[in-house]
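Next up, some structures in structure tokens.
Please treat every number below as a calculation from the coordinates, not as lab data. Bear in mind the structure is a predicted one, so any value in this text is a computation, not a measurement. Cβ atoms are built from the backbone, for glycine too; each structure is taken alone.
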Structure 1
Amino acid sequence: MPSDPTSVTTIDCHYLQPEHAAAYLIIEQGRAAFVDNNTVHAIPLLLKALDDHGLRPADVAYIIPTHLHLDHGGGTSALAKECPNAAVLAHPRAVRHLIDPSRLIQGVKTVYGEAEFNRLYAPISPIDAARVRGVEDGETLRFGDRVLTFMHTPGHANDHICIHDSRSNGVFTGDTFGVEYNATRPTKRPFLMCSSAPTDFDPEAARASLRRIVGTGADRVFMAHYGELTAVREGAEVMLESIGRMEAILKDATASGLTGAELVRSCERRIRAAVDEQIAACGTIMEEAGWRTLETGIRIDAQGIAYIAEKSRIGCHG
């Protein structure tokens, strides 16, 4: 069916800055579903979007985090409290962390520090197990007149899912289709970058997941960072280029012999150069606010590359 622009709403979550992180509201015959929910601080924005469409929290049938990086799934427990009839659907690997988030929270604190966790993401609470369900790869869910098809899409995170929506012929891609697209940014090609955030970056799996999205024949992708992109094939070409650049950095990092902070700094330098190449290749004009967000992403990506590089060495010599 042709896309109905009123059936999928992009919600700016104002995470770090405007137009950087989105959640999506699907409306179907008086019921609603959220795909991604950002952090606890975004929940009032999600509920306002619901109210703007004349719906109540009790009308929400599904809450669907694409994965549990906290700018996508950190607000899940808070949103579930507000929406008493909603089932939480996620990758099977994510289910236990939604029911008991203690290990997830500790992992984030270890990587980013307790102060940063408290500033951006707290609180995160357990969700009643009866409300959480893992979705299988290829599983379909009829939601009114539309069918949602779930795909397991590793590469960025091992607990990542994407969702094809039959009504819009769109795919909700989380971070699988890359980050940093923004329809309002001056650019000749979609500006997309592969995200290698800790701890599951896998270039080959990322390519396979990207090709699977394109293989759905989708007319559009709904990206968490940021917005609805209709140039699907062109965007995929840009993403494949970015994955290749990040894979080369990973190979060099693994072979370098560097460790710890020195390795992370080296990865940052290489990723910053790769970002410059990507900006030039896409003909992108980046403003100051965009650069601030890019610098944050570069630091996080460098941590991910360094983690995988050191882990690979242990695997080779273990």
Structure 2
Amino acid sequence: MEIAYALKHPVRLELKLQVEGFTVLLGESGVGKTSLLKAIAGLIPANGEPFAGLKAEKRPVGYLPQHFALFPHLRAWQNVAFSLAHLPGPDRKRKALAYLELMGIAELAERYPRQMSGGQQQRVALARALAREPQILLLDEPTSALDLATREEVFGGVLERLKALALPTLAASHDLWLAQRAHRVAVLTRHGLLQQGSPEAVFARPKNLEVARLVGYRNLWAGVVLWLEGEWAWVQTPLGVLQVARPDWVQAGQKVWLGIRSEEVFTLDTQKNRLLGRISQLSWQGLRLRGQLMVGGVALDFLLPRHRQLQLGLSEGLELEVALEPRLLHLMPA
């Protein structure tokens, strides 16, 4: 489904994006992600397609706001049944229970929102949104209330259920975890929609420096292309001269940005781009180890799974040589 909307308030925004399967609109706070969802749902004035000219109640849209907006005085099934007012009473309850079953929480049908966890309330709100039989589902920051430890457990199952429905879904989020699990990612900044595509393409090959920072690049250096040969480019960087896979647009003498993801610093063994440094600032993040390799005063950030740390036996102060795989280094225009 193609979304093409123009807003003047509360933010000025004009964009076109493709929603395919579960799509994440990724961006920082204040760039207009929530405003776009409200515009599509007909909750704020805007011009665009689809659904132009329809009142909010007439739009085939399922909208899940960030704080769920459940009715506190209604039981779970009654909240879902609110979207089924066109059905007779018995059919309404039967249908509401079916949507709760779809979300895996049929046993909570008689509970009030105050008797449910945040994750359970979210599933009730999703069931209510789906009960509208929408053509598109809109989710506003669906993982914002979940901590890192429970995000996979609480929302992972919901995400798989939504993907199985094959219903176009647009989730506005700043969460890289969620974006990495989408079918498609669109990156929105204060300068507009800068890039969209598969998570693999966006996360591995960001279009420019702004996108790179948004999708989690910590290793970014200014450089100059020294020479080109075949499929390779050699770039002068603060780490020294590095061999890099050559993009079509690059030219000798050009100023560029060069980056590598922290997860890919220790990925492969290679004889190219060898760097000698000293380990500093090691810290565990769950079961992953984050640290820095100081190379001539320049910090190279890395992130390792626990089994790799056990293999390498890293410790602060250790002198170590690493090699950066040329195909994992990424060039962007300056």
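I have 4.8 for distance in nm of label points 7 Å out along Cα→Cβ at positions 102 and 254, calculated from one of the structures 1, 2. Which structure is it? Before the final figure, lay out the partial values.
Values: 1: 3.5; 2: 4.8.
This value belongs to structure 2.
A value of 23.8, 74 for Rg and Dmax of the Cα atoms in Å, calculated from one of 1, 2, originates in structure 2.
Which structure, out of 1, 2, was helix-only ellipticity at 222 nm (-39500 (n - 2.57) for each DSSP H run of 4 or more, over all residues; to 500) calculated from, if the result is -7000?
Working: 1: -14000; 2: -7000.
Source structure: 2.
Each of 1, 2 could give FRET efficiency 1/(1 + (r/R0)^6) of positions 22 and 142 (r between Cβ atoms, R0 = 25 Å, to 0.05), but the derived value 0.50 comes from 1.
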